[in-house]
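These are the structures in question, set out in turn.
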Structure 1
Amino acid sequence: MKTETVEIRLEGGLGARPVALLVQEASKYDSKIYVEAEGKKVNAKSIMGMMTLGLDNGEELTVTTEGEDEEVAMENLYKFLSGK
């Protein structure tokens with residue numbers, strides 16, 4: 001299991017379109033992927049769950065990956081969220 005804290009660096013924060021792209025990215029991996037912010041923990045593969053977080057640029061969240069491809073999943077989700 002890998003856990004990383006990421007500061008969101010996406011233009012416009014995590015609105016509907018970036019959330020959809022994040023869910024698509026997370027869904028590429030077999031690992032379980034969770035995002036936690038402000039005391040809420042949601043499945044990163046759930047668009048409805050991710051939308052409930054209502055995150056903006058500059059906010060921090062914690063990403064947890066667990067499974068066979070957890071390393072590459074974490075690397076790519078970190079890049080996506082940090083705008084790299």
Structure 2
Amino acid sequence: MTVKDKVIAIIAEQAVLEPSDVTMDSTLEDLGIDSMGLVESIFAIEEAFDISVPFNANDPSESDFDISSVRAIVDAVEKLVAEQS
């Protein structure tokens with residue numbers, strides 16, 4: 001499973017959707033993911049990839065982790081995974 005597929009699966013699970021319903025251009029808001037779902041998604045991503053996501057749950061706009069779209073999240077996770085190895 002690629003990083004992209006795994007991230008989409010995690011996001012889909014949080015949104016209670018099928019992975020096929022999640023597009024790269026979807027925003028978390030489009031998918032109905034609230035702030036709690038976002039935090040749970042971040043934790044799941046950290047656990048799945050054994051990475052530390054630079055995300056401030058208290059002030060997401062101050063984070064170095066782009067959550068503007070599924071594509072941005074996938075790109076950021078791919079970068080963190082590459083930096084780790």
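The numbers here are math on the coordinates, done by the rules we state, and not lab data. Owing to the predicted nature of the structure, the values given are computational and were not obtained by experimental measurement.
Things worth noting here:
- Looking across 1, 2, the calculation of relative contact order in percent (Cα under 8 Å, 6 or more apart) that yields 47 traces back to 1.
- Test item: Rg and Dmax of the Cα atoms in Å, for residues 24-63 alone calculated as 10.0, 29, pick one of 1, 2: 1
- If helix-only ellipticity at 222 nm (-39500 (n - 2.57) for each DSSP H run of 4 or more, over all residues; to 500) is computed and equals -9500, the structure in 1, 2: 1
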